[in-house]
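Structures follow.
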Structure 1
Amino acid sequence: MNDMLYIMRHGKTEWNELHKLQGRTDIPLNENGRSMAKAAHDEYMNIHFDLCFTSPLKRATETAEIVLRGRDIPIITDDRLAEMSFGAYEGLENSFQIPDCPINALFKDPASYTESVGGVESFEELFARIDSFLSDVVLADAYLRKDILIVGHGAFNSAFICRLKQLPISALWSSGVEQCKLLRLL
């Protein structure tokens, strides 16, 4: 087990501000997001990290680079940390304002979201990625006694915390993962 395991969600993007579902769409940080990451850089400067794993999506890698700027900390991109795919719903704006929009169940009542719709990644697929990362990194001997930072996404981070803490799927959104805020997991 690691000494410390931290997780952070990327800074804001234009799509965040427009309430669009991003998923795997590779939207970069906007100026607000870069400012958030710079503030996180200053706020967390004295927290020790041995290495950082990040999603391959620009908004996460850029957040990691800004937060860790000036520190000699390896940043490792890992495809398993990519955001949950929202399939055909990526780019959809204000889904909660659309009555009976199928993807809303994922956010409002995740326990009832049992069937993938519109090419959205299933929880089974998402959890398989998370379990693989937990096994290969978090629980691996090679990373014992390492302080690790993970920079990811809203849905991914929530699912990661759920899996790590062995919470039921109904608790998926209970962790409240804020953008550019460090959350200590271990």
Structure 2
Amino acid sequence: MALKPAVFLDRDGTLNVQIVRDGKPYAPDNLADFRLYDGVQEACKALKAAGFALVVATNQPDVGRGLVPKETIESMHARLREWVPEIDRIEVSYDPGRGVPSSRRKPEPGMLLDAAKALDLDLGRSWIVGDRWRDIDCGKRAGVRTIFIDFGYDEETPSAPDFTVRTFPDAAGVILAAVRGTTLAS
């Protein structure tokens, strides 16, 4: 059986609107604040139609820190699946980011590797889209192409992404152009 390419999607700041305080992004902590960016549903439909598996890979450390109930995150993911039924899988790390990091907490590639094994994915033909340096480093470690959504956060980006865009629909456009064999400058 031929392996399928995937687009790995960060959640907060990529698919849904993040909360920005003092130049730093934060995940919404309740269902009422959980909403998608404009164009996400259409972009996901286009990626799925082009033959990509869609996998959300998200760090949710506030659960591990005891700040947000796991049920709240699960309700957000249920809503996300309603809004974007093209999503094949959601991988979550609840590691609080203290002490020895989990192999599944981005920037480690564990969530991508686990999804690749479960869904028979071809990492060499896959992409990751995210708005944080952890997403880009995770993608590099997993051997996928990387697209950084640049919101101008007050943080460093240790690894250079393959492409930089302003929105998720722009990222989908880069991927779809690459599938068509068009060369784009990043």
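Laboratory data are not the source of any read-out in this text; all were calculated from the coordinates shown. All values derive from a computational prediction rather than experimental measurement. Cβ atoms are built from the backbone, for glycine too; each structure is taken alone.
A few notes on this one:
- Each of 1, 2 could give P(r) over Cα pairs in 10 Å bins from 0, in percent, for residues 92-155 alone, but the derived value 22, 50, 25, 3 comes from 2.
- Origin of the derived value 1.7 (distance in nm of label points 7 Å out along Cα→Cβ at positions 84 and 164; candidates 1, 2): 1
- With FRET efficiency 1/(1 + (r/R0)^6) of positions 20 and 124 (r between Cβ atoms, R0 = 35 Å, to 0.05) derived as 0.85, matching label from 1, 2: 1
- Which of 1, 2 leads on relative contact order in percent (Cα under 8 Å, 6 or more apart), largest value: 1
- Computing percent of Cα pairs over 22 Å apart, for residues 36-139 alone across structures 1, 2 gives 33 for structure 2.
- For 21.5 (mean count of other Cβ atoms within 10 Å over residues 108-115, calculated) the corresponding structure among 1, 2: 2
- With volume of the Cα convex hull per residue in Å³ derived as 102, matching label from 1, 2: 1
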